[in-house]
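> Each structure below is given as structure tokens.
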Structure 1
């Protein structure tokens with residue numbers, strides 16, 4: 001057995017100074033320390049703004065060209081990718097085909113840990129090959145440590161296929177591993193190595209920010225509103241109705257009639273109500289403007 005450890009010197013594996021006697025610290029001091037560390041994670045993400053913008057550009061470019069986004073990860077990182085992919089269809093009207101997640105160990109590992117799955121360096125490659133990865137796509141590797149074999153294999157395969165690549169990590173910023181490396185330096189966890197904590201928090205923030213910027217570029221946001229929302233629940237139907245009320249400047253009754261006539265498509269309903277157009281004319285104008293609602297309403 002080798003005496004060398006590739007993980008020992010990683011910041012995500014280091015021991016935090018506060019935690020030398022963590023099990024004997026007061027609960028109030030532990031909670032204060034956690035709050036301080038989480039605040040530091042937010043600031044670390046802020047420092048990656050330029051790279052987050054570059055990552056968002058990769059996502060938007062791929063989707064606008066008919067490509068796809070794949071989030072690839074293991075453990076907590078993989079589950080955060082699954083969450084991001086799952087939330088995009090209802091929020092932004094994307095399809096599961098456009099934005100997908102690949103979890104080390106498969107779907108079962110989302111709910112039940114399969115820690116050894118992260119060591120399968122060929123696993124990510126195989127999953128992307130099965131999905132027919134092309135140069136139009138982008139692969140977002142998510143690895144708190146930056147060295148997860150499953151993720152490394154997926155990113156290597158993506159580069160071989162000339163697909164764009166992004167790595168989101170709280171580990172060292174290594175050159176050549178991806179086109180864009182977003183690496184908030186959050187430092188060691190209070191519970192050494194438990195990257196479900198502030199590393200997970202930072203990763204979630206990065207994914208949120210990248211996705212939102214990409215969707216704004218793709219005309220899926222107008223002001224504060226998710227105007228491509230899918231009305232698949234009572235809450236979302238009510239939210240869509242309130243958008244039409246606000247953006248078309250009509251009452252709820254008129255908004256409901258517009259939504260029914262527009263097939264529950266918010267943008268179409270807004271254009272119909274605001275510009276007093278038929279459904280077909282509203283749809284035509286939206287299509288001509290690449291579904292940029294702001295351009296149509298001008």
Structure 2
């Protein structure tokens with residue numbers, strides 16, 4: 001089906017860009033940190049033959065407005081709530097990739113299951129920064145990939161004169177398997193750089209300093225958790241999340257089937273089939 005592009009204006013004047021296709025039950029994709037709605041073209045193309053599919057650019061991201069404020073998880077969660085209300089979407093399956101999952105956890109913490117029917121969490125750890133007192137098992141279960149120092153060093157590099165190069169290195173080394181084509185990697189980097197690097201630096205600090213391990217067990221919605229064996233987040237972090245939510249299940253992509261942090265780009269056929277089956281069965 002044809003993909004439409006539109007904008008929705010929030011109460012503070014910030015306009016969010018979104019893509020839309022299909023009719024039926026609403027399925028809304030929330031991209032991760034510095035990512036964009038354009039990365040969900042394969043999902044919009046395929047899943048819109050059965051569902052009403054949306055993908056949003058969060059504030060500062062992609063083709064949305066670039067305000068100087070609002071780069072905090074609670075602001076992004078409220079933006080999602082307001083967008084769902086303005087588009088009159090209810091009984092929504094809300095799917096978050098990476099930081100997009102954290103946006104959903106924040107949404108649920110603030111607003112409960114309002115307007116939601118199901119949730120999909122795609123490759124995000126419950127706590128990105130680990131404490132020196134943790135065991136290795138605790139670190140892996142939390143999905144922690146930063147120390148407090150390395151996180152601040154990353155943010156400083158993103159906000160500085162080497163921000164573009166830092167982004168390029170991050171995307172090339174941490175997000176994809178070696179099989180992903182170089183020209184597609186270049187496109188992903190270009191999409192990332194639509195977000196001002198200063199805003200990206202502010203947001204990565206706020207995002208990664210959150211600990212959602214007490215929020216996740218409060219979720220009582222049908223839940224699908226998707227991870228990758230070759231992701232920067234250990235698969236144990238994804239099975240831990242699924243174990244906290246009654247009835248949730250985890251699906252882990254093997255490395256040789258595009259099981260990176262971006263498995264929905266590397267293997268959209270399997271990813272879309274999982275989402276379709278989950279929405280049909282639950």
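> If FRET efficiency 1/(1 + (r/R0)^6) of positions 67 and 243 (r between Cβ atoms, R0 = 35 Å, to 0.05) comes out at 0.35 when worked out from the coordinates, which of 1, 2 was used?
2
> Here is a further query. Thinking of 1, 2, which structure, once mean count of other Cβ atoms within 10 Å over residues 91-98 is computed, gives back 23.2?
Working through the options, I get structure 2.
> Further, regarding this structure: Given a value of -12500 for helix-only ellipticity at 222 nm (-39500 (n - 2.57) for each DSSP H run of 4 or more, over all residues; to 500), point me to the structure among 1, 2 it was derived from.
2
> Distance in nm of label points 7 Å out along Cα→Cβ at positions 187 and 211 was computed and gave 2.9; which structure, 1, 2, did it come from?
Considering all the candidates, the number was obtained from 1.
> Work out which structure the value 15.4 belongs to, where mean count of other Cβ atoms within 10 Å over residues 43-50 was derived from one of 1, 2.
1
> 24.2 is what came out when mean count of other Cβ atoms within 10 Å over residues 75-82 was calculated for one structure; which of 1, 2 is it?
1
> In terms of mean count of other Cβ atoms within 10 Å over residues 59-66, which of structures 1, 2 is highest?
2
> Cα extents along the principal axes in Å was computed and gave 46, 39, 39; which structure, 1, 2, did it come from?
2
Read-outs throughout are calculated quantities, based only on the coordinates presented, and are distinct from any laboratory measurement. For clarity, every value in this text was computed on a predicted model and none was experimentally measured. Cβ atoms are built from the backbone, for glycine too; each structure is taken alone.
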